[in-house]
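Please go over the structures that come below.
Please treat every number below as a calculation from the coordinates, not as lab data. All of these numbers come straight from a predicted model, not from anything done at the bench. Cβ atoms are built from the backbone, for glycine too; each structure is taken alone.
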Structure I
Amino acid sequence: MRDVDDRLQQVREAYDLTVIQHRAGIDPYASVPREIRGLPGYREITGNPLAGSGAADIKEYLKPMNGMRYLDGGCCANLANYRLDKWPSIYFGVDISPELIRAMKTFVEKNGIIIGGLYNTDLATMPFDEDFFDIAAMIGVLQYCVPEYAERVLEELHRVLKPAARMVLDLPNLAYPYIETMFRLEEHLGRPNMRMDRHTFERVLARQFIAERVDETGLMLKYFVRKRQNAGEEQAPTQGR
C-alpha cells in the first residue's frame, strides 16, 4: 500500500507542477534534454493532439447523447483541450491533481460552461453513487498504476457505471517501436510509468468489463469495453484494428 501511495503522490506532484509551470508561462517540454528529443519517434509521440481523449473513435464508440452522464477519469486538461463540454452528454471530470482541477474550474467559470462537475479524487474511491454514469473514458492513466491498484480502479469504475455502460481506456503498447521513448519522456517529467504486461491487464479487466474491440496499432493499446453485468457473462472475442 505504501508503494501505491508513494506512486500516486509522485503523479499528483508531477501534474501539479505542470499546471504551475503553464501559469508561469513555462513550457515543460522546452526543458526536455536533447538526448530525449532526439530519440526515435519523439515528434510522433508529442505531436498528435487528437491521440488523447478527443480522438474521433472514442466519441464514435461512446455515442454520447443528451442526458447521458459522461465520466472522464484522470481528466487532466481534456475539457479545455478537446472541449468535451460540447458533447451532448453531461461532463464530469475527476483527477488526482488538485492544481489541474482548480485550473479546469477556472476555465469553466471564465467561459460560462455548464457541466456536471469537477472532482479532485482518487479514481479508486470516487464520490458517486452506484450506476451513476452512462459512458466513460480513462485515457493516459493506467500507465501510472501497479496491477493491484489498477484492479481497484476498475472495480470502482464498474461500481459507478450503469449496466452495459460503454467505456474506452488505454494502456502502453509494449510492442510499439517507440514505446521506450515515451517512457524516457515520462520519466523526465517526473511521472513514474509501469510496464504492465497486456495479458496481465486483460485478465484483470475481464473480471469487470467485456472488451468489444482493441486497437493495437498505436503507442497505446486502446480498449473499447462495456460493463460486465454478471460473472457469468461471456467475454466477446476482441478484434484488433
Structure II
Amino acid sequence: MGLPKAPIVLIPARMASTRLPNKPLADIHGEPMIVHVWRRAVEAAIGPVHVACAEPEIARAIQKMGGQAILTRADHPTGSDRIFEALEKLDPQGRHDAIVNVQGDLPTVDPKTVRAAFEALADPAVDIGTVCARVGSDHEKTDPAVVKPVVAFAEGKTIARAYYFSRATVPAREGPIYHHIGLYAYRRDALKRFISLPQGLLEKREGLEQLRALENNMRIDVALVDTVPLGVDTPGDLERARLLLMPR
C-alpha cells in the first residue's frame, strides 16, 4: 500500500458567489453550510481538518464550533491555489505528505466519500485521487454539467486509473457511465507541481481543471462510491440541502 502516512484535510471557502452570495454562511438548520462540510470532513477521520478561507467571517463560524481555520488571500483563481497557500502557512516544515481537498459547498457529502478520495492514492504511482459514482439517469449521461471520467473498473475493484474527463457522454457504446465528484487527494509534491503548471489546451476547451494534470502526464486514480453529494450553487440547491439534512 502506498497511502501517505500524514494527510491533512483542507476545505477552501470564499464568500464571493454570483448565484448564491455569502454561500459558506448560508443557514442550514441553524448552522452555516461550511460547518456541515467541516463536520463531515472531520468524521472521515483522515487527519487534521482546516478550513482555508478568504474572509474572517468564515473563520469565525468554524472557530465557534471548535474547528480550525486559516485565512488566505482573496484573489486565488482556484480552490487548489487556496489550499496550497494554506498548506504552506500551516506546515512549512513539510510534515503532511498528502492533502485532501473537500469543496466547501458539499454539505451532504458522506464521510466515506471523502475517505475514498484519499484511498485512491493507494498505489504509490498515483499523483491525485478522486471519486465518482455510476450515472443514474439518461439525463445525467447527456448533461454537460455532469463531468464524466473515462475509467474502467476491473471486476471486483473500486479503484481504477482515469484516462480522461469530459462533459460529453463518454465512453461510447454500451457500458457504465460515471459521474465525477469534485473531491481530490494530492500527494504533496503533486499539488505543488499542479498549481505551477500553465492551463492546458484541453483544460480550456472542456473547462475542467483536472485535465491540466493529465495533459502533463500526472496520474489520477478514481475511487467508485455509491452516491453523488449535492453541490450547492443556487438558492434551489440550498433548499434541497435543507430537506436532505432535515433533523429526524
| Computed 12.5, 39 for Rg and Dmax of the Cα atoms in Å, for residues 27-98 alone - originating structure among I, II | II
| request: Identify which of structures I, II gives the largest calculated value of distance in nm of label points 7 Å out along Cα→Cβ at positions 3 and 59. | output: I
| message | So if we calculate mean count of other Cβ atoms within 10 Å over residues 91-98 for every structure here (I, II), which label has the highest result? | response | I
| Comparing structures I, II by FRET efficiency 1/(1 + (r/R0)^6) of positions 67 and 171 (r between Cβ atoms, R0 = 35 Å, to 0.05), which one has the largest value? | I
| message | When distance in nm of label points 7 Å out along Cα→Cβ at positions 11 and 75 is computed for each of I, II, which one produces 2.8? | response | II
| message | On mean count of other Cβ atoms within 10 Å over residues 123-130, which of the structures labelled I, II is highest? | response | II
| note | When mean count of other Cβ atoms within 10 Å over residues 19-26 is calculated for structures I, II, the one with the largest value is II
| task | Compare relative contact order in percent (Cα under 8 Å, 6 or more apart) across structures I, II and report the one with the greatest value. | result | II
| Which structure, out of I, II, was helix-only ellipticity at 222 nm (-39500 (n - 2.57) for each DSSP H run of 4 or more, over all residues; to 500) calculated from, if the result is -11000? | I
| request: Tell me which of I, II gives 2.8 when you compute distance in nm of label points 7 Å out along Cα→Cβ at positions 35 and 179. | output: II
| Source structure (of I, II) for distance in nm of label points 7 Å out along Cα→Cβ at positions 83 and 187, computed value 1.6 | II
